[in-house]
Each structure stands twice: as structure tokens, then as C-alpha cells.
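Participant: Structures follow.
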Structure P
């Protein structure tokens, strides 16, 4: 889960909510510049973090605060087992969703190659399997890579919003430069609206949203106590209006 410290407690955004926000962003992309198999790609964006189950396992720091996903230190072998399960689940949505999910898992876990023989074997197997799926689907490797970079772009922008990383004073923040090596930047305008330069979207203005939960207790005795608090926490929708600059 995404955990933001706010003035009177914690703001929590579930990972599945964050990926739904990423899918909303993807849905507004200029169709003439969209990647192959756009709607299946949006499905992959929406479901690629289904591995995260905030109602299971330990979700507290040592101090008892809600555990932000960036602080997670899961056992590598346990994580590998979970990622394999995520890929198995993705197969029920089709090979293209599985391929993009596989690409994302490999991107996030390249550093595990030097730490574990089982991870190295898994990553090599996935790289081979991705090419097999692409060939079966009639997708060129450069088209596959562009679709994945599109997925990463939408995921990254969603995280920038969800983690409240937009700089103040109208300063720009790079999203990624992966799509056709084009550098994209996001800025918050004086009126609170958001713009992306260069503008990649179909409409000149649109609004996206995500639901957040508000917790007032700074620490919890157990993960089960945190889960109970999350289930009864007030829900606050967060919205961002994008406008062409």
C-alpha cells in the first residue's frame, strides 16, 4: 500500500486503487499514438499489482506504523513464489496481459539476479517466454517494448500523483523517457490543475481519481488491528484535473 504522512495521521492508497488510476490515465491517451492491443494493455496496467494484498501478512513497520510499499523487505524466495502466482493469475486474462506483467516483474527485480540462483533462472525463463508469447501473438519485439514502456509511463505517473510527489512552485518532474525516447514532464499549475509536456492525451482536459483512506492513529499493535482500522476508515476521493498547457 502507499502510505502518506498527513497533518492528522496517515493517508492510505491501496495498490489496486493506484493501478486503477494508472488505467484511467492510459484510457485518455491519443489513440493515433497508442500502443498495440491498447485495451488489453490497459487491462494489464489495471491488474499488474494484484499481488498486493494489504489484508494479509505484516503491514507494519517495526515502530507500528503502516508499512509503505517502498519499505517492504520481504524474503526474496517468498517474493518469487508470489510473483509466480501473479503470472499464473494473469494467464486467465490472456497472453498479452501475462507478457506485460512478466515484463514488469522482470524490470522491478533485475537486482535479484545477483542475489539468488532461483531468481536468475526465473528471469532468464521469463525473457525467453516473452519472446515466445510475442511471436505467438504476431507482435514485433519493438512493439512489445513500446507497449511495456507505455505501461511503465502510466504506472509512474499514477505513483507520482498517489505519493504526492508533484513539485511545488510549478516545477517540472520527469515521468519517463521510455516511449520512443521522448522525455515527458508533469507540472502542477497555479490553479491546482496538472499538465504534461509534451501533451500526449486525446482530450484537452480530463479528470482522474483514486480513493484514499484516512487513519488518525499513528501506530498499531498488530497488522490485524491495522486491517480493522482500514476497513472502517473514512474514504476520501482524490482528484486531479489534467489540462493541455
Structure Q
């Protein structure tokens, strides 16, 4: 996949808070280009905010716009928007499993839906990621019957599967820092080397300040406003 230089561009984005989000966004602007990583520190009391959903075109703004690969989500047809989301990978803060599908089916679902790859090809890539994150294979069984630790690892497989152009990581190592940070950094580095852009949110200041992440840009959320920190590590 040949990517445009700009993967994600948010301009003057304002989204009001509501039942789904603890806080909204006010006049937020940022840009992520190929191979860049934006690390965003969010406040613990305002963890539920619409930044990731807006980046994925799942929530429409009151003002401003969000461009993905140069196209405005608001101008896309439903089918085209769905196809564009197929170029994204996301690790959800709440993991977002479909309860009536087995975990391995959850992991492979997007690739089966959005691409013409064979199940064998998808499975081969998924198994490679499983080895990276310390799984002997893809977890089987419904999400409610799989160990929490294995579910967390499977969420990483789903986020990176298919070599997405844009990867959203919502607090990916909360509670699992020591064991999963190293394979996560390896997966992120590989993705960035092939041109993917990464949006990574954290609440832990130590992770936000971790030089091993090699963030292109660091930013902080203060309530509904985002402030870019001038000096990136």
C-alpha cells in the first residue's frame, strides 16, 4: 500500500461531551504523517473522550474536520468509510470483543471482511504476531471463557493484523507494562518502518515520558483541549 504523506489530519475539531464521553474536544488540531507516532497523555478523570472515535470517523464533529489519507470522513459514503476503516488497526481501551464470536474469529474478522486475503494467509500473519506477544496460537472460545491475560494479548494481534496504515492504541499497557511493553515496542517499530502512523494514549506519566517509545510528538489533554509539547524526544 502506497500511503499519502498525511495519514491523519484533524483541524479545529470540536465535539461536545455527552453520555458516551466524560469530556468533549474543543478546537483540537493535529497531524500525523507516515511513520510518525503521537503520544497523548490524558487525565485519569477524563479518560473517556472522543479522540480515537473521531480519528476513526465514528463520531461527527460540531465544528472542524478529520481527514484520513487525505479524505474527509464527513464527505465519504457509508461503504467507502467502512473500506477506509479497514486500513486501520485499533486496540480499544475496553477491548471491544464481539461476544458471540470466538476470540480467533474476532481477531481475523476485519481482514476477512475488508480484504480478499485467504484465511490461510491471514492466519499465518496472526500466528506470527501471536508468537511475538507470547501466545502459542490464537485463543479459542468465546471472550467470556478466555483468560483475561490472553484476551489482552489477542487484542494486540487484532490491532496490528493486516499491516494497517494507521494504528490507534488506547492505553495499551495499562496493568501489563512489564510483560508486554517490549513486544509492543517491536510491533510499533515494525509498523512505523513500513510507513504506518500511530496514535497512542496513556494516563501514566512514566509511559508518556518513556524515551523508548520514540514518539515523534507528545501532547497533553487538559480537559477538552489538546496541547502539543514542543520538544519531542
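Participant: Of the structures labelled P, Q, which one yields 3.1 when distance in nm of label points 7 Å out along Cα→Cβ at positions 92 and 196 is computed from its coordinates?
Facilitator: Derived from P, not from the others.
Participant: In terms of distance in nm of label points 7 Å out along Cα→Cβ at positions 108 and 172, which of structures P, Q is highest?
Facilitator: P
Participant: Out of P, Q, which has the highest value for distance in nm of label points 7 Å out along Cα→Cβ at positions 164 and 220?
Facilitator: Q
Participant: Thinking only about distance in nm of label points 7 Å out along Cα→Cβ at positions 36 and 148, which of P, Q has the largest value? List each step's numbers first, then the result.
Facilitator: Values: P: 1.4; Q: 3.7.
Result for distance in nm of label points 7 Å out along Cα→Cβ at positions 36 and 148 over P, Q: largest is Q.
Participant: Match the computed value -14000 of helix-only ellipticity at 222 nm (-39500 (n - 2.57) for each DSSP H run of 4 or more, over all residues; to 500) to one of the structures P, Q, and report its label.
Facilitator: Derived from P, not from the others.
Participant: Supply the structure label, taken from P, Q, corresponding to Cα Rg over 2.2 N^0.38 Å with the calculated value 1.05.
Facilitator: Numbers: P: 1.05; Q: 0.97.
This figure was derived from P.
Every read-out reported here was derived from the displayed coordinates using simple, explicitly stated rules and does not represent laboratory data. Worth saying up front: this structure is predicted, and the values here are computed from it rather than measured. Cβ atoms are built from the backbone, for glycine too; each structure is taken alone.
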